[in-house]
Structure formats: structure tokens, C-alpha cells
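Read-outs: derived from the displayed coordinates by stated rules, not from any lab. Note that the coordinates shown come from a computational prediction; the quantities given were computed from them, not determined experimentally. Cβ atoms are built from the backbone, for glycine too; each structure is taken alone.
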Structure I
Amino acid sequence: MIKNNNKRIKKSFYFEEYQQFSQNNVDDKYSVSHDRVYLLFFIFFSLIFIFAIKMISISLQEPIGKYSAQQYSNFKLLRNDITDRNGVLIARNIKVFHAAIKPGLINDKKKFILKLKLLYPDLDFTGIEKKISKKKYFYLKQNITEDERLKLWSLGEKGLLFEPAQTRVYPHKNLFSHVVGQINIDNYGISGLEKSYDEHLKINEKPLVTTLDSNLQFLIREELIKFQQVFESIGSASILMDVNNGEVLSMVSLPDFDLNKREKIEDVNYINRTTKGVYELGSVFKTFTLASALNENLVETNTEFKKLPKKITCAGRSIGEYDDKIPSNLTAEQILIRSGNIGSVRIGQKIGGEGMKNFLQNIGVLNKIEFDIEEIGEPIPFRWGKCKLATASFGHGITTTLIQLVKGYSIISNGGFDIKPKLVKRKFEENKKKRILSQAVSQEINPILRKIVSTKEGTANFANIEGYDVGGKTGTAQKSINGVYSNNKINTFVAVFPMTKPKYILLVLLDEPKPNKDYIYHYRDGSGWKFKGTPYNTAGWTSVEIAGKIIEKIGPILAINKIDFDDNYVVKKSN
């Protein structure tokens, strides 16, 4: 029994061992099976997770055709901003899209065309169908906005692709058109500052800061537009500049154009009259004649010229006074105040042709000047002689540009220091001033310019704005057309203010103005006297009136209003 029991026990032992072994084997298989399930579950979950992340990523991206959102998010300006002197934006690049068509990806071309017609009924669909039939990649529309892109994308057509691009926008539209200039579709400057500073705008990380003031530009342009209708001129122009450093605060030429339209303009009437136009400007040159004589100590302001004839001849051609009421006996000062032609000829004869030529070259009036834009006209060359000296002395037969005219007047009024007109702010500029005229010239000329505006004998009374101490000179010239003088006029007024301490120069030009029988003039002498209708088509009745209106508008911005003027410019009389 014991044996049997032992056998049983042994048998039991082996059975339990086998049972334990079998159980362990089953457990191992079960464990392996679970591990495989866990592994498969992990792999499956990981794939779902990765897929979910990808879906979320794609949903957050902008659908832009064959270009990824990551590519477009790295938006780098191809051209930097242009601003005015106060940081006001003038030009900026923004992101846009070119909508393109890849014909090979279009399944149903008729349906595709129908969808496009719903969005853009005015497109040339005959041309589009021909391009699609050629099966070549082409642009449907360029420089489209984000809204347009989304509309096209919503069509759900694979054949529509969107290329990210940049375009230049000009928030002020026409305001700075001639100065800023234009670019082409490839972002290359083709005129104005856009052209002359093309490389700078592409590689420089900071905006191009101009000397211009948007507020002044707006106000001056508004007045020019208003009076262009009043006097029905074919064009007009204005320059406002600091006489001491040459910074141009405003430069307007009309007609102008919307820079955002990028139109090719071939009409010569859209010329930049402030820099490109070359004109005979008439009596504004008389200031240069007297200044030259004073600089060479050939005359004094009180030098008398007696028995001046009303008419003289040179090479068979007659030179006369514009006004027969001008006295025969005048001082050098009175000749300029009354704008006498014959008296100016007599002063010019004292200077001589070579002396007059050297003076005009010295102040930058005769030769082409360097400027921040390339659209610069060149005065017409001529041979100096006896008759040419006579006519040039009163501004006839001699030409220059408006930017050169304000340069010359600035030198004469600022103490005789040379200046370089500029449109762009320069941080590192030599502050050392170079005197090219005697200081006495300004001391003697400036009071005369003031009398031209403030006295009854002067020709610019409508610019006598109380508290602004304005001085200046008028110029009325016949316009030369194909070498023949016509009845059309160029009317110009150059204003300098405040004359006690010159700071600003304002030039106003009208191209072919006409009298207005209904316009009402208000005299600014405090009398309240009014006058209806333009009696003479001269600068005194046209350009001067506009300049006066402009100075009234811009005076507060320039901080030279009456209060400031009284505090800073009026010489206090001692008790």
C-alpha cells in the first residue's frame, strides 16, 4: 500500500508537476498573446494619433494650391516701405496671389468655365478657352486679394492653383504720384523714388524716410485742384522747401495719377512740372539780376536809374514795359518792386553777360542739377550776347526748372549759403555750410521781397497774410510752343516767409491759366474790400492768390502762426 501510495504520491507528484508545467505554458502563451494585442493596439493608436495631428495641421493651414502654407508664412518683403518725415506710410508691399490654371488637372472644362463665369462675368472667356485647349499653364488673374482667392478656392477645382506673391500699394493714391513714382509687375522701380532708390529699397531693412509731410502735401494739393478749376489751367505745380537745409516738405504736380492702377501714361500733360518741366518763367529772374549786381557791388538798392524809356530795341526786336504806368525814374529797389523790364535790362548791362552767366551757374539755375529722382529737366542752353543778356535780365529767353528756381531763391534769402534740394532724409550729412554769396545780398534783397507783397506798388498783395511776414516775386511769361511765343501764359509766384528770419519757400505755378469773371477776390489789408472777376491774366491775380490761400492753410502746421511769429520773429522796440 505504501508502495502503491508512494506510487500514487509519485504519480500525483508528476501529475501536479505536469499540470503546473502545462499551466505555466498556457500562461506564457496567454502573456505573449496579450503582448501582441498591446503592440498592435499601440501601433494602431499611434497611427490614429499621427493622422489626427496631420489633419489638424492641414486644417489650420491656408489652402494655397501647389504652394504650402509653410512656404508662404515666411513672408519677406521684396521692397521696403517708404514713409514721410513723420513715419506716415507712403508705399508698402503686401501679400497677394496669382490665380493660375493648369489645364491638365481640369476634369470637366465646360463646368469649370461656367463656374468662372459666375464669379467673373467680364473676363475674356474665349481667350481662356483657347489657352485651356493648348494645355499650358497660364495665369487667370494676377495680384488677387485674399477674398478673391477664397472665392476661387471654394469652386473646388484642382485646376485652379494659387501662387503667393507681393504687390506694392500706395495708401494715398494720387498724393505722391510724381515723387514716389511707379514699379513694374516684377517689383522693379521704373520712375521717381522707386527707381532712384530701387536697390536701397530691396536690400535695406529699414523704411526709406522722405522729407515730405503728408498733411502739407494734402492741403497744398487740395488748393491746387480747387484753383485749377477756377482758372481752368491745363496744369499746376507747387514746391514747399526749407530754405536752410533744402528739405522738400511738399512737391505737387497736376494732373497726377493713382499709383495703384499702374497705368502707362504717355500724355505729356502728366509731366512732373516741379522737376522735369523746363520753362521761361519771366520776372522771377529779375531778383537774380539785382542780387547779382548787389553781390558784385555794382549797384546799391538806392542806386537811381533815370529817364528809363518805355521801350528799347535789340537786333530789331522791341523790349517794352508790361505796364506803361511804371515811372521813368526808379531806384534799383523800385525796379524790382514794380517789376520793371527796362530797369532790369539796365542793371543787367552793368553786370555783363559773363558776370550774369557765372552768377546763375553759381546758384544752380543754369545747369542740370542732381536730385533724388531721375526725372530732372535740363535748362535749354544758349549763346550769351548783348540781346540775350538784355532779355535774360528780365526772365525772357532763358529757361530753368522749378526745383532750380527754389534753390536759387533759397540761397539768395538764407544768407547766401548753398543748399541741395532733397527728398530723402539723410542721417549722416555734413552740417558745414558753404557761403557762395555775400551775406549782404540777403540783407538787402529780403526787405525788397517783403515790399513786393506788402506795398501797393508791389505785384503780390494777395499773399500779404497777416502775421506771416510773406515776401516774394511774381513772374508772368508767354509760353513758347514749338519755338513760337503764344498768348498762353506761365504764371509763377515764389514766396519766402517769414522774411525777418527766412525759413520756408513756397512756389506756385499755373500752366495756361485763364481769367475767371466770377471769382471774388478778398483784399487782405483789413479793409474788407472785394473785387469780382480776374482783370489781368498775370501771376499777381492767379498764382499769388493761390499762394496766399495755401499759406493760410499750412501756417499752423509750420508753427509760424501769428502768436509764434509775434514771439519769435518780431523785433521788439525798446522803450
Structure II
Amino acid sequence: MTDYTLDRSFLGHPKGLAILFFTEMWERFSYYGMRALLVLYISSSLEDGGLGWTNAEAIALYGWYTMLVYVMSIPGGILADRVFGQKKMVIIGGFLLVAGHLVLAVDHIYAFFAGLSLIVLGVGGLKPNISTMVGGLYKEGDIRRDKGFTIFYIGINLGAFISSILVGWVGETYGWHYGFGLAGIGMLIGQAVFLWGKRYLEGIGEYVASSKTAGVDISKPLTKEEKDRMVVLFLSFIIIVVFWGAFEQAGGLMNIYAREKIDRAINFLTISEIPASVFQSVNAFFIITLGASVASFWVIWKQRGRESSSLFKMAIGTIIMGLGFLFMAGASVEASAEPFGKAAMYWLILAYLFHTVGELCASPVALSFITKLAPLKYASIMMGVYFAATGLGNKVAGLIGESAQTEPIEMTYAGTPQDLKPYESNYQNIQEDKSISFRVQIYEADGQLVMQHLETQADMRALFQLEEKNLTRLKEIVEERDAIPNAPLHASLELEKDLEAKKVKENKGDGKDYEGKIRVMEVENETELNTFIFITIFTVSFGLLLIFFLKPLKRLTHGVEEREA
């Protein structure tokens, strides 16, 4: 078996790290490419090729999906430890991922859910085991371990950066399913890299068939020291839930926010607007450019004798990441400064910068921390539990994102096509059964609810029908905010014709069967602002609390990190 402690053929690290680096890079290309499109695809209108769900429904599905992706790491880890070994589980997971991403390329609702299911199973098989194999390249006490995980982490984000731009652009420009298909091709390349490079991973990630291997009796009960370390591991999983519960707003709430509330207009060659999904690449770009600097900072920090334990780094990372949401709060304030306003791109970029620095402090270190503290016989299972904690954090992120979405007020169009003649684009759209939308100001005058078109000042209330409960809710919002002619509320009215009605040729252009929603901008902006501030306060407070209890937690690790040299 190769002495991996002396192997420095890849950037001073074992050659096997290169294989795992490029395999994970392409796997993350496929995953993050699909992730960049998922919420946008689900919440886009049927007319735009999406599923037509509300923002809250899209974020809810995103939360469940990303949770299940990582929770499946537990059975993936168990199967690796007890049946197949890590290496074979990576191969099995890779084939499932290839199948899942390619099925997503099929434009059908059943293919959509089947593809997501296959990806959930595939990531569960691949993700915990390839990360555990990285740890297996280094012997206990090898100081290169943390740097190795940082290099591995840069590979993850290199794939994420390329895919968020390429897959995101293809999906939003040429069609969602073309983007999903491109992500599948990336996973196919990653699988080929791993199969080709297996010879450089000899002795790493193999199945342990007997009860004794390399002097370790896997049937022997845990020692007191190992039990203490397991306690610290499970406490660290709480940190993971909190960190990713905030950080993963990127794929849900912040993704939708980029589409709807960020001014993405540019003037570059033939590009007039940056696709919202492309902003998912900002985090990955900062990781690639700042990863080595942050890792080097912690090495220098440790050499100067200052606190540099993994738990401390995770606490600092959580605090820095939480502070990034102050920039999202700034974006919300700017967007709400005027009716239907949008915030500058730099707010979003600065938020991602802080999120990235926080991630670089916490996430690669957490992966390394698991491989240091977990008993050998539970190595893959503990990595699986780590990713399950990440999944639970993703679900928390989904719940927070949902809470930031105000429930739209449903309505139907009660007018005729002729009523829309003063509104040229909408008049043309209704003739072709396309979606129609209006910007209005809403207020109460003489006890009556007024919906006044923003440009023409015409009262449009008679053109829309609301059920009693929806009308009551809208009136309550108007009354609570004292909306009057001189200080009205502003709302977006978006309607789309029923899909089945669009199929009936005789109904074309009749203006019937239009259903939609009213989105009150002031309510949306306030809810989003409160969400961003809440995340900041909670994460910073949590990180400070962790630092307060750092010493007793470190004692339970029994000096595992102090022995590194």
C-alpha cells in the first residue's frame, strides 16, 4: 500500500487528491448547475416554460429536495461501511446522478420528479464517501489534512462557478431542460474521471470485510475518549444546521430576490441583463480566489500561538456569514425606497463575499474535523450524519425562505379584452391568451377600495374579482397601513390564463379564465427586511455563544488537534 504521508505529487499532496478533486468538481458542476435553475424553473410561469408555482411553493420544494439530498448520506455511509466500501458507493452514486440529471432534460412533470429522486439517491451515495476518501489519503497527525480539504473544496467550487454561469445561462436563455441536460453531461465527465483514476486510490475507500483491519477492532466498544469525541461531533452538527440554514438562502430566497429585486441591467456586447442564476457563481468565484488566502491566514494565525481550533473557526465562520445578511438588508432598504424599486448588484455581491469568507472558515474545516474525531469504524456513517445535518440546515433554510414570502392575494380577471385597449402590451397579450400584468397603487377613499393604474391613473378595481376572504385580507392590509390617495400602497397584478382553457381554440382571445395574484410591494419588502435582520442577529449571537463555551468543548476532543504537526 502506498505511503500517502510521503506522496506529494499533486500540489504537495497525494496524487489521489487530484482524482477526487476533478471527480467532485464535475459532480458539483452538475449539482450546482441544476440548483441554480431549480427554484427559478419551478416559480416561472407556464408561459415561460416553468411549473407556474408560487415563490413560497418553489422554496418549499427546494428545501425538501436539498434536505433529502444530504439526509440520504446516512444510508449512503452505512452501505459504504457495511456492504460496498466507499469507492464502490461513489461509483454507484455517480451512475445514479448521471441518470437523474439526464432524466431532468425530459420536459415532463413525471420526468422532473423522477430525475430529482435519482439525484437524491445519487448524492447520498457519492457525497459522504468521496469526502471520507479525502481524509483517508492522510495519516493521523498529518498537518496537510486541512489544506487538502481546502484544495478539495476549491475543486467543488470551481465546478459550481463554471456551471452557475454556463448551465444557468443556457437554461434561462435556451430552455430550462437544455440547462438540466448540460448538467448531466458534466456528471458523466466526472464519473469517467473517477473510473479512470481508480488506480491512484489503491487502498483508499475499500470495503472492510473482517472485524479487524489495520490493528483496529471494529467490533470493540468505544472508549471513554472516543465517546467524548462523539459528543463534540454531535454538538458540531448543531453548528452545521445553523450555518447552512442561513447560508442556503443563496439557492432559494436570494436567488428569487436576484430575479425580482436586483437591478441586473448591463450594457455588454449583446447582453442587456445578467440572468439571475448567474449570480450563483459569485460565491464559487470568491472561494476559488480567496480559498488559499483564508487557509494561509489560519496557518499563520496558528503559528503565532493564537486560538485556531476547528470549533473556533466554525464559530468565526458563522459570525462572518451572518454579517453578510446586513448587505441584503441594505438591498431591501434601497429597493423599498421607491415604488417597484430595485437594489444595486453590489449589495448582493458583498453579501456573497461575506458568506464566502464565512464558508471558507467553517465548511472545509468541518469536513476535516469529522475525519479527525470519528472512530474509524464509524467514519463513513459520521460523514453521512454530517451531510444529514447539512440537509436539515437546508430544510431550515427552506422554512426561513418560505416565511419571507408573503402569501399572494388571489384574484380573477372580470373584464373583457376591450377593457385593456388603453394598455397596449396587455391588450395584445390577451388577444393571444398570454399572461397580463399591471402595476397599481391601492388605497381607500370614501370607504371604497381603489386600484389605480400607476401610469394612466385609471381605477381598475372593476376589472378584477376577489373572493370575500381575499378582499377582506386586502382591505385589512390597506387599513393597517393607512393607505390613502397621498400615501398609497403599490402592488403588482399578475394573471395567466388557465392551461386547459388555452388549449381550446374557440376561447382564444376571449379574456376569460384568467387567474392571478396581487403582490403588495410594501408588505413584501418589509417581510424580506425583517428576515435578513433576524438571520444576522441569530447567527452572530449563536457564533458568540459557541466561542463562550469553547474551552469545555475542546477538552472533550482530548487534544486530537494539538497533536497535529
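Miscellaneous remarks
- Test item: FRET efficiency 1/(1 + (r/R0)^6) of positions 309 and 509 (r between Cβ atoms, R0 = 30 Å, to 0.05) calculated as 0.45, pick one of I, II: I
- Value 25.3, calculated as Kirkwood radius over Cα pairs in Å, assigned to which of I, II: II
- Structures I, II were shown, and relative contact order in percent (Cα under 8 Å, 6 or more apart) at 13 was computed from I.
- Label whose coordinates, when FRET efficiency 1/(1 + (r/R0)^6) of positions 205 and 397 (r between Cβ atoms, R0 = 35 Å, to 0.05) is calculated, return 0.10 (choices I, II): I
- Structure (I, II) behind the derived value -11500 of helix-only ellipticity at 222 nm (-39500 (n - 2.57) for each DSSP H run of 4 or more, over all residues; to 500): I
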